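Structures follow.
Only the coordinates and a few stated rules stand behind these numbers; no lab work does. All of these numbers come straight from a predicted model, not from anything done at the bench. Cβ atoms are built from the backbone, for glycine too; each structure is taken alone.
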Structure P
Amino acid sequence: MNKRDHILNGLLLGIGLGFVLHPEGSVETLVTVAAVLVPVVLGAIFPDVDTEFGKHRKTLHNVFVVAALYGYTVYFGNLQYVWIGVLSHFALDVVGSRRGIAFFYPLWDREFGTPFGVTTSSKYASFVTVVVTLLELGVCYALVQYLPGVVSGLDVGSATTLLGL
């Protein structure tokens, strides 16, 4: 997908996560959207920094980048949710486009993708982006509903407390 579609994906995912975590549409929902939106969007566009250096869809499109960003959030306690945007970017590149990504670069150059994606310049790219984002939100909803312990790290209660709500 192109950069515009990754931004669209991050925006929709950030807003959607607010409603997945707090479906009642209350102030808590809006606080959650505010807490996750910017980091998720930043994460959704971060892997494409490798268009400026290295090998695109390899240098910053691999599991080691996700591990490093997740580790950064755990160790330093900030930039929470950036790794969610990066995972979303990967899902969009693998499922939504024809080329795929090199999950294990630099250990292995092979790119993994699906045969049913569209090219980044396709007139259907934005439509595919929305469909993939809805699928991602469906997975998030299922995790919250059926495996709540898995997503306990998505608690944004501290943001609510900080704002005095």
Structure Q
Amino acid sequence: MPVSSGFKPYAEQWLKGLKEIRDSNHAIGTVRADATLTGDQASEVNYPGHTLIADEPSAVGGNDKGPNPLDYFMAAIGFCENATFARYATLNDLEFDSLLTSVRAHWDRRGQGDFSDIEPAFKDFVVETRITSKHSVEKIRKVVTIVHKRCPMHSTISKMGKVVDQLFVNGEVPL
């Protein structure tokens, strides 16, 4: 689904507002989540009008009430990339028919156990951007490069470990 043309004024106003910030103290954004344990391994986070539920699969003693916390972490990266893409595609007059951001990461599960020498941190990330668009690959690449640089989640994971960015345009890997 393409971004609506009515979205562009909002994206322009958003960027204008960022450019007008002169005091770095006014530029600090804060994100907060208060997770309450509601079951053996289930938790929920409440926001006005929204409740997120996380749980572990039954195979590890959970009740499958929702995605597990790591699923949410991966989803957050994809959500952030998509929102950032929508803004910068609009600002760069890049129309597209569909966008899918697929994120995966690898980590040593043994690190969650009682092994002091094994860290449970993610080792690497793969971020696939799949876009269907009639625009040139060069224009799409330009926007994707901006997105990876400006997305808070992508910027954060880039500091955590290796990130492999893969681009698919109209179902193919461009040269």
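For this structure, a couple of remarks:
- Read-out P(r) over Cα pairs in 5 Å bins from 0, in percent, for residues 23-78 alone, computed value 4, 16, 17, 21, 15, 12, 8, 4, 2, structure in P, Q: P
- When FRET efficiency 1/(1 + (r/R0)^6) of positions 103 and 135 (r between Cβ atoms, R0 = 25 Å, to 0.05) is computed for each of P, Q, the one that comes out at 0.60 is Q.
- Mean count of other Cβ atoms within 10 Å over residues 15-22 from the coordinates reads 20.4; which among P, Q: P
- Read-out mean count of other Cβ atoms within 10 Å over residues 47-54, computed value 14.8, structure in P, Q: P
- Read-out mean count of other Cβ atoms within 10 Å over residues 31-38, computed value 20.4, structure in P, Q: P
- Structure from which -11000 was derived, helix-only ellipticity at 222 nm (-39500 (n - 2.57) for each DSSP H run of 4 or more, over all residues; to 500), options P, Q: Q
- Comparison of P, Q - label where mean count of other Cβ atoms within 10 Å over residues 55-62 is highest: P
- Computing FRET efficiency 1/(1 + (r/R0)^6) of positions 71 and 127 (r between Cβ atoms, R0 = 35 Å, to 0.05) across structures P, Q gives 0.50 for structure P.
- At a computed 1, 7, 13, 15, 16, 16, 13, 9, 6, 3, 0 (P(r) over Cα pairs in 5 Å bins from 0, in percent), which of P, Q: Q
- For 26 (relative contact order in percent (Cα under 8 Å, 6 or more apart), calculated) the corresponding structure among P, Q: P
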